[in-house]
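Multiple structures follow.
No value in this document is a laboratory result; all are computed from the given coordinates. Since this is a predicted model, take the numbers as computed values, not measurements. Cβ atoms are built from the backbone, for glycine too; each structure is taken alone.
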Structure 1
Amino acid sequence: SGFLRNISYRKSKNVYQGGQGKELVVFPGSVLFNKSGQWIMAAELVETSRLFARVAANIKPEWLEPLAGPLCRSSYSNPRWEKKSGKVIANQKVTLFGLVIVASRPTNYARINDKTRVEARQIFIESALVQGELPGSYRFLEHNLGLVESFEKIEDRMRQRGVLVDDYTLYKLYDNRLDPYVHDRASLNRFLKQRDNEKNLFMDEKDIILQTPESGRLSDFPEELPINDFTVKVSYSFNPGSDEDGVTVKIPLDLLDHVSPEFFEWLVPGLLAEKISFLLKGLPKNIRKQLIPIQQTAAEITSGLSLYQGSLYRALEKMIFKQFRVRIARSQWPADKLPDHLRVYFLVLDSHGKKLMASRNFADLSIPRPPKKKPAALDQIKKKWERQDITTWDFSGLPEKIPLHAGKNYLQGYAYPALKVDEKGHIAIKLYTDLAESCKVNQQGQLALYSLQLPRQFKLLKKECNLPSGSWALYEGFDSRKQLSSDLYQFILLEIFQCRDGSWPDQESFFKLVAEAQKSGLFNIAKKYLDMILDVLQERRATLDHISKLEKMSGKKPNAGTNFNDFRKQLQAILPKDFLLHFTAEHMKAAIRYCKALVIRLDRAYASPAKDKAKNSQLTVHLDKLKTLAPQDPSPQCRELVEEYRLMLEEYKISLFAPEIKTQFPISAKRLEKKWQAILDSC
């Protein structure tokens, strides 16, 4: 210990750094030469050409601090809260004659001196209390953190800071209520043992909020959104740049097929005006300048909208055209440029609430799914609702769909009741988890139930629907006369009893139809449909005969340019083999007009193929557009628009090739273009 000033640590082989900036070398004659350790102490230092350490020995640096005592100098850095120990610690560095003998040692920061105790108290309050990093259970802290968190969530929902006080204010609240000696968990525990001290640490709303949010404004940021018969959870984040910034909607996987992306275009009421304003500002300049001032226009439009009714964009287009006479195409909306907080963040969850997938694009949520398991709740629901031996309508309390819950808050889907008829004609109420299957089964089940009320009438009608074998020419091109008769019988029943879509009529409607059939006679009601079908079949036969006649005549005509097989295909498109299974009475009436128009076109094409070809080129432009539609399953709105477009094409054919036949509604190439634009905007 008498040679403390002669300590040194190795810089390189045999070269050492001594105290007070001296550099020394192990004497070549020393036993430590080329064998010295990291730290050495020399009995003497001899300076010749260099400063040599003679009579040296290896030492350990941890021996030095107890021996040097007050000769050591300490410095402290990085004071911080340590949750595990429940106190504020810092890194202590110890030097002896300028040499570092302890590089970094954790030490209790509050015990160093009065100044560090004050700093430790500040860090303790900021980290342990304000940030909630204090280990253990403390009622006042749980209460205060919960209160702060509730208002932080309100700020996130409203995307507005300034409701809650800042961290410094929270720090001062604790600083004023805690005794000066409280600087760690142990001192806090001593403080809390004194009477009423913990009670004084409980905060209330007036302590931590700057302004109280209006209840009406807060309701514009709901924590649940009702969709059909269920609700989805909604959470909020005010953290621009993060994945979940804005509105997050949590959708159970089993409900993904039951929600429409159009619903979420509306976002939440509190953000709708901002979204509409952004959309208006992103419109082309020639449109945008007609809507100035944008903020005022957005507010007026928002107040006039019926929320969550169809597509937001379609509603905006209608509202803007109504108020400003300005047309906006779907492709002109800057939907792809919306900031994240104005687009829903979809979070798909499994039955345990675990995240499966997340995206701001609903179309991305196509998760490969395992074979659908029967919902656990289905067996219990079946016991309540399924019945055997149904003979009349005595189930008026039966709902159209029954929710299937797995647990208190998790909806797995729905069960759809249907009347099922077996091979023996027995009818039962069965539940299905697939709506399409339920409707298909229920269609035939309802007809079977009607037949139980009108057995003789059904039998007579079926007999009358057996088409006579002598009229074989009417059936040419169909699978068989027997199949056509069966389809005819089915068509008439579905028209009379209005159950083509498989939906449920109410009890009153059911018995009203039965009473009407009993009073008027089922066959008498059906006769108009039977005559209609025969008219259609006869018109079809006449059209086929006319095609064959002109085809035969064309063999004697030089340079005949008419493609008669193409006309047969057009007739097949008008009346396919299974038309009775898909057509309604309105379709039948239209089919007769289409056949007559086809005959007129055929005559004119036969007389002037070039003119027909020229007119057909006008039609082909619109027909070819249908081929460009994506093969994916379209939305109901898209399917409806496409069917309207197909119907318009049939009427357009009449206006082009047989204008003497009146169209069902005004039609033109311009109207077709407009309808096609609507399809592009929606599909």
Structure 2
Amino acid sequence: MDRRTALKLVGGALSLSALPPLPLLQKRLHVAQNTSHLFFLPGDLKRIRANAETALLKDYFQECLNVDFEQDRKELDEALADKFLFTGRRKVMAMIERESLVYLIKPDQQRSAYLLELLEVVQKLDKWDYFLEGEAKPLGFQLAPQAAIMLLFAKEVLGDALSPEQQADLLHAITEKGCVPCYNALYTMEHHPDTKNWRFDPDFLANYDIDMSRWPIILDGTNLKAIPCAGLGLGALALRGRDKRADDWLDLAVHSTKEFLAMFSKDGSYFEGVSYSDYSMRNLFVFMEAHQNIIGDIDWFDLVNFYGYAEYIACLQMGEKPEKGKIDVVNFSDANASVHASSALWVANRGRSGLAQYVAENYVDHRSINDAGPANYADRRMFTDLLWYRPEIKAEPPGARLLNKRLDLDWVICRSGWDKNDNVIAFRSGMPANHEHADRNSFIFKAFGERLLTDPYGAAYDWRQPKWLLRLTEAHNAVLVDGKGHQYHKGEEGTNASHAEAHLLRYVDRGEIVWWCSDATQAYQLVDADVDLVMRSVLFLKPDVLVIFDQLRKKHNASTFAARFHPENSDGMAALRKHGSNAFWIERPHAVLLGKVAAEAGITLNQNLLDIPKEDGIFPYFQAETAAATSSQIVTALQVSPRSDMARLQPAEIARRDDGWQISITNRSVKILTTGDVPEFVV
């Protein structure tokens, strides 16, 4: 990438002084390497084996080595018997991935024999995925492409250890049970009118009540387009010259991959959230790398702002979860985990990005096998971590430039610093998205290592389950009109996008003082056409003060307006209590929040629980509700501190003025001026 291209990607309107420093670009390989190897070149083997001894990956590889075969075979039998095919088949593929890595790095006769046994088991399965078109046409969205990738990797690792007959049998299975379903999936997404009824395989135990008639259209714009691209693309590369369909398959995989990559925003952000970007890219990167090495006619790195993608991953970090070594992320939608190292390592390698290297080394779940409880490397590591890691690339942590970030998605993430216990606010404006929640104008506030105001994890995918409620506005730090949130579907087509929109009208970044304004009127009008304005403005006075200002108006009929505040309580450690009539405390083990609310027509503060059975969790919240009126303004002043220093907190003072509001909080004075179309903050 030349400098002109890089400047264009980060925004040509910015001054040079505001631009991120360009990575040190070494020669990027974008020509064919005269190889048929899909995954690694023979000359890479020494480096790959050395990676198994690095601090980043040695515990992962040690976990791969330390296998109790009796227990493993028991788990294999259980996985094959699992009628919820997704979990069982994934477990089998993970075993193949593990055994292939062991054979690649530390060949062993017992392990190679077990790998061959696992390959034979998978080849004998009559199908690899759980989607069908019509009566029996297989569609490969998740399991079939994953199986194709894993079996191709095992084939390359084993090499001459496989007899010609074994290689032929393996390729046949990959072709018919992997490539054909992946091709069917991509073809039907490309040709919607020709598509017949999609359905789940009757052997798939999950009993979802979903109308799939529009799924070819819906999935064509989601992460599930990416996975079959990877499986089909790799299979086609392996089958060139062996199967007459391979060239057409490769063309479709390339075309569909380009279509998927076009879903990324210009700044490198991805609309479904960080974990869905990871699921897509950790698979697509495998195909893109192989295609670049074997064909070499596309420089895939130039099709997305991947430097920006590394920034996106970094900006969505929120320290750690209470479980040791578990990474916490901004979990708008169902996105609930950080990336695999591979999703950043490919960027680090191809773009010589120090930030991407830092992401791979620091923003991946890192519980060790020596920690209490079961290790989790099998979930957050991948074979390409070992293939692509280059320790010589100098990691560069995110700096001051990324402390305040407005994404092209109209998401805002601002923080007081990059330490895991620094304070972070994440705000959700923007457009609908697959896997989304009804969360326009909602926010998450994490301070001193505690989610004092959260977007709860664990929302149900099935509309019939009680925790479907966690998808709705009522379960978010957002506004209700007459007790109702903004528009959201009823789950009849799954977890697809709604029609609800919000838009940032203003964003002001002054370093330690940041504010923005977001209009979500359209989202609420879809529920109540009489809504005339739902606008939320947020001021972040670093490190410990938030001011939330809601402007709410109806066209004709009076309504009650309410703002809700939900603490993290999955561990049962949140304590809520009122302080007088209109202030409240939220206490977590390491930090506390003190809030104060006020409104034009008076306000009532109540504490309650979401209507979810206790066996599914206890979800407490505060609700500040106005009296019925055609318009109202709600001011919420929030301050936080470590629990050890909570005695210094005193409720804010909030007063109405002719031109807006006056707030005194933590020895600071804030004015909200409301004389214009968009409010202004004066600090």
For this session: Using mean count of other Cβ atoms within 10 Å over residues 336-343 as the calculated read-out, with 15.5 as its value, let me know the right label among 1, 2.
Result: 1
Problem set entry | Among 1, 2, which structure scores highest (criterion: relative contact order in percent (Cα under 8 Å, 6 or more apart)) | 2
Seminar exercise, completed: Output 1.23 (Rg/Rh (Cα atoms, Kirkwood Rh), calculated) maps, among 1, 2, to structure 1
Exercise. For which of 1, 2 does distance in nm of label points 7 Å out along Cα→Cβ at positions 520 and 568, calculated from the coordinates, equal 4.1?
Worked result: 1
Seminar exercise, completed: Value -9500, calculated as helix-only ellipticity at 222 nm (-39500 (n - 2.57) for each DSSP H run of 4 or more, over all residues; to 500) from one of 1, 2, is from structure 2
